[in-house]
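Read through the structures below before going on.
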Structure P
């Protein structure tokens, strides 16, 4: 029994699904205007004064705080089923298919948000570990309901959900420093393999 773990953004995709989802949801003008308003925080993030999870949470809160959860889910499902395929690397999809043909379990492990990856993952018949958004009284709070699934959190969540000792071989695919701990779990690890 073998298992393969794939990072999503940058590994499977050519562009960041977070940015593409925001543009899809609010339009390019609102997105770029929002970036302008968020620029002090984004500069602080680039200079490493603001951690990854805080920057992402602030960005999502800016665009989506107080959105109706059902409306947000509808847009997320639409993006997942109609738009994500446009940014998928063909080589990554071929490798996922190869693993499935071998009878291997395939798991996407992503810092992106579950709601806009879920339907795509269902369509591909792969499992998903990702960050989730908090919902209260039917509205998005602008906060996460889980830890941001990035860096060490990727490895922690995998170990929480899968007993890796039960598998004969573990594969992992990633493309950034945020995948370091994920790649370290694997017997066979691949860094930027589809570029």
Structure Q
């Protein structure tokens, strides 16, 4: 999907690696091994990304480690873009017809940042007439990649509308958090 915008395959692979693990640091050979690209191409792209201030580099012992720069001007925007290529987003996209008649699927930015959520918070909200076992199967698969439980909520459109009108703090807290719509329109969901 991004190949028309970011024409360098190596750069896309590097950005995907970093934005799907935003708090991790990697050294050159580790990146080469993970994305299976030529070392010279990876080094060239890393230099460009460090010069552009999207990545930072730090020497530790005899290796240079690269990390995303959270102060980068477009950090959150890139995070949202690459969140759509996460394992969870890909699984939802591939299995959307099996999930039922979906109105909205929204994913909290906390998922992309791999931040913990409190017990009263969720990473994912699915609204519509939903085949719950299919959603549960995707979540179970995703948790292996994510490394911990993926809190989510599934509800009918009527329940969602009722809870919004009743000023349910659970729903409104989620609606006010930064998120990415994987299906449906955010403006319509927030009405």
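In this comparison of P, Q, the computed figure 30 for relative contact order in percent (Cα under 8 Å, 6 or more apart) is attributed to P. Determine which structure produced the value 2.5 for distance in nm of label points 7 Å out along Cα→Cβ at positions 65 and 145, calculated from the coordinates; the candidates are P, Q. Here the read-out was taken from Q. Here percent of Cα pairs over 28 Å apart was derived from just one of the structures P, Q, and that gives 25; the source is P.
None of the figures in this text is laboratory data; all of them are computed from the coordinates on show. None of these values were measured; they are calculated from a predicted model. Cβ atoms are built from the backbone, for glycine too; each structure is taken alone.
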